[in-house]
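Read through the structures below before going on.
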Structure P
Amino acid sequence: MPLHIEPLPVDSAAGVELVRACFGDIIGRALGRRITDAEIDAAVAADPASGLTEPNGWYLAARIDDRFVGGVGVKRIDSATGELQRFYVDPSARGRGVGAGLLTAAEASARADGMSLLRLDTRSDLVEAARLFMRHGFEAVRPFNDDPHVDRWYAKELG
C-alpha cells in the first residue's frame, strides 16, 4: 500500500471532504464529542480554505490506493513565508507515515516556490501533531496571530 502525495484542488469534492474531516476531527476533540454536519458547515463557512488556491497557496493530499487519507495546505504569507493549514491525517491512517509524507511534500513544494520559512499554529491537545512537527525540525515560536482557538505556534527555516 504505497503512499502517494499529490496536488489536489481544495475546492474539489475530495478536497472539500478532507477539509470537512479536518474540522470534524479538531473541533470534535476540543469539544470532547462528535460534531454535527451543521457544526462543520458553520466552521468551514467561518474559516474557508480560500487561501489554499493559486495564486495564494495550494493543497496537497495523501492517498493510499484509491482513498484520500490526509491533506495539508500551504498558504503564501509573503514571498519568503508559507503557513501550513488544514493539516489532517485520517485516524485510520495515523502511524503509517502519512503525516511525515505530507510534511516532507509541503516543505519541498514551499522550497520550490522560493519560500525559506514555514510556520503553523496548533493546539496543545493535538499532542501527536506537535510531536510530528518537532520531529521534523519545527520549533516553538512567539505567537504570530491572535486566533483564540490555538495556543501553540511553530516555524521551520527551510534553508
Structure Q
Amino acid sequence: MNILFICTHNRCRSIVAEAVGNHVRQLHERNDIHFASAGSEPEGHVFPGAIEHLEGHGISTDGLRSKSWDELEDFNADIVIPVCDKAAGEACPLFLAPALRIQWPLSDPSKIALDPASTPEQANSAFAALISTLTQRIETMIQIIDSTPDLQQLDERLQAVAD
C-alpha cells in the first residue's frame, strides 16, 4: 500500500507526515506500507523547524526533501492525503491520479514559527501537536487498513480518521 501526503509547497506538514508515517511503519515492521510526500509547487527546501522537531521526537529525517509529485510517477499511490487547512483559507492542490482521497486538514506550524508575534513555546507546541496528531491518525489508518478488505468500506472508514 502506497500512501502519499500532498500540499502545495511540500516543505512542512506533508514532509512531517511522510516522516511520521515511515517512523510508525518501522515501529510496526510494516514493509507492505510505504509513505511519501510531494507538492504541486514545491518550495525546494524543508522548513528547518520541521527537521528540528522531528529529530527531537526521535523520528528519522534521512532523505526528506521538498519535491514535486511529478517525481513520484512510479510511486502509484493507493491513498492520497492532502494536509492543507481549508478552514485557514488554504487551497489544496488537485491530484488527479486514481487513488482514494482522504482530507486531513492540519494547521501549519511553520506559520506560527515564522510569525513575529508568536513565541518559541507556541511554535514548539504547534509542532508537537502536529506530530502527535499524525502519529495517532497513521496508527488508526494502519489498523483500519488491516481490518477492512473492501475498498468502498476502507474509503468510508478512512474518511472518519480526520474527525
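A few comments on the model shown:
- Here helix-only ellipticity at 222 nm (-39500 (n - 2.57) for each DSSP H run of 4 or more, over all residues; to 500) was derived from just one of the structures P, Q, and that gives -10500; the source is P.
- Parent structure of the calculated result 2.1, given that distance in nm of label points 7 Å out along Cα→Cβ at positions 39 and 71 is the read-out and P, Q the choices: P
- Of the structures P, Q, the one that 12.8 was derived from, the read-out being mean count of other Cβ atoms within 10 Å over residues 55-62: Q
- Of the structures P, Q, the one that 20 was derived from, the read-out being relative contact order in percent (Cα under 8 Å, 6 or more apart): P
- Ranking P, Q by distance in nm of label points 7 Å out along Cα→Cβ at positions 7 and 143, the structure that comes out highest: P
- Structures P, Q, by mean count of other Cβ atoms within 10 Å over residues 31-38: label with the highest value: Q
Since every read-out is calculated from the coordinates, none of them should be taken as a lab result. Remember, it's a predicted structure, so these values are computed and weren't measured experimentally. Cβ atoms are built from the backbone, for glycine too; each structure is taken alone.
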